[in-house]
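What follows is a set of structures for review.
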Structure P
């Protein structure tokens, strides 16, 4: 039986509940799933037919080490999915700026480099932001992400300065639709639409992640949103094992919040059909040698 690594991290070395549901479907494909911590020096990555990034949820805390690990796997000719070139590109949220330049709708955003000293209040006033969200350009699970406003910008300057000590930052218009309508996550396997969930924050928050009290349920997005997300995924030149398109509907158009290509939750526990589709995509890669 060939072995497939599901990459984890040291605080959660075993499979997440969302990934553990893949054990049986992959076993039916004659594949054994093995959890493997990405920065464990004892891991023999060449022993796996495929290495699938799943819950390496601390890479944003040590991006240099993560990039070095990715490079080492390349040098050892290890089959990594998603492809290492895509992982590098997707690590920094500046990929959103590139997609916007290609016509993808994203929230209005101002980008700051490490150490930028532009006052937050000035940025808010220049962009006409009443409310905004500040995010590091290298981040996951809403790490160091917070909401600000014209009224609190001067007080929140210290929070922005802290982000800019180690990362670039994005000052993004507050997307009210996340609160009023919810945020869609559309999941694709092998660039084909699989399923979607609608995520909603708790009443007193804007973050939809489970860690902050957000909820998610299996749901059917409008056909137009699926088509727009499909076109977006098709813009990526590289093959993809998985992709998660996070966004909201604004006037019938998909407004992209994130294109998750490294370690997104795929909500596999929500759908047995989705589990079979993911297993087929993984099995297909193993059959062609990764």
Structure Q
């Protein structure tokens, strides 16, 4: 009964969020997707800080709010850099470390937790902010950017779904039991197959510029990196003994639990598309 209730909440949460996200991508003004991703940065950044420094008192409310706000700033700065001044993206890295340095030196508090707080405040904004910045930048920087955003989302969703069912019904050999005991090699292979299906549908339906080479490479590399993103977050949670990153999404856990694969996958697709010349800049 509890499993059915959780599944029902999953569908309800998805039924609310997915239409809003699609509206932001396709129909609403440009600022709407930026606002959506900014809120996602804020929530996922807050959750990431909670996972990275889970012991009460390691990060006080001021530091956690600062880290969440810094995540939004990194994401927004990365979007602006990609849209207008690509070289300025390099400034996101020193900005995070300098801001963290100043805050912690001015508020040293308990010295025995200093290294934990420094690591959490430096890593979370880059981990979440840069990963989510890809989506509005891709949407507004390139022709058919909206379709590329949908491709990344469907590639990840198809991969996750296929991996779940393949692992559940066919899984026999553990993939990485120290990081995630339930994941199997059979599930991983199913995930790659699911990502391949998403790419084939994109090629046949709405992104004909995607070639067969792109289908193979993105299915294996982007799909594989997405699975590693999932394993990475699982390892973070297991290391501190928590099941979910938060409770924001009923039936899903935290927002970070839903975007853990999207964070690295978007970066891989962006890098591959730029290297292959698949993207046509708007105005060219």
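Any read-out appearing in this document is the output of simple, stated calculations on the displayed coordinates, not a laboratory observation. In this text, all values refer to a predicted model and were calculated from it rather than measured experimentally.
Couple of notes before you dig in:
- Parent structure of the calculated result -8500, given that helix-only ellipticity at 222 nm (-39500 (n - 2.57) for each DSSP H run of 4 or more, over all residues; to 500) is the read-out and P, Q the choices: P
- For P(r) over Cα pairs in 5 Å bins from 0, in percent, for residues 61-180 alone computed as 2, 10, 15, 14, 12, 12, 13, 11, 8, 3, 0, the structure of P, Q it came from: Q
- Origin of the derived value 30, 25, 17 (semi-axes √(5λ) of the Cα gyration tensor in Å; candidates P, Q): Q
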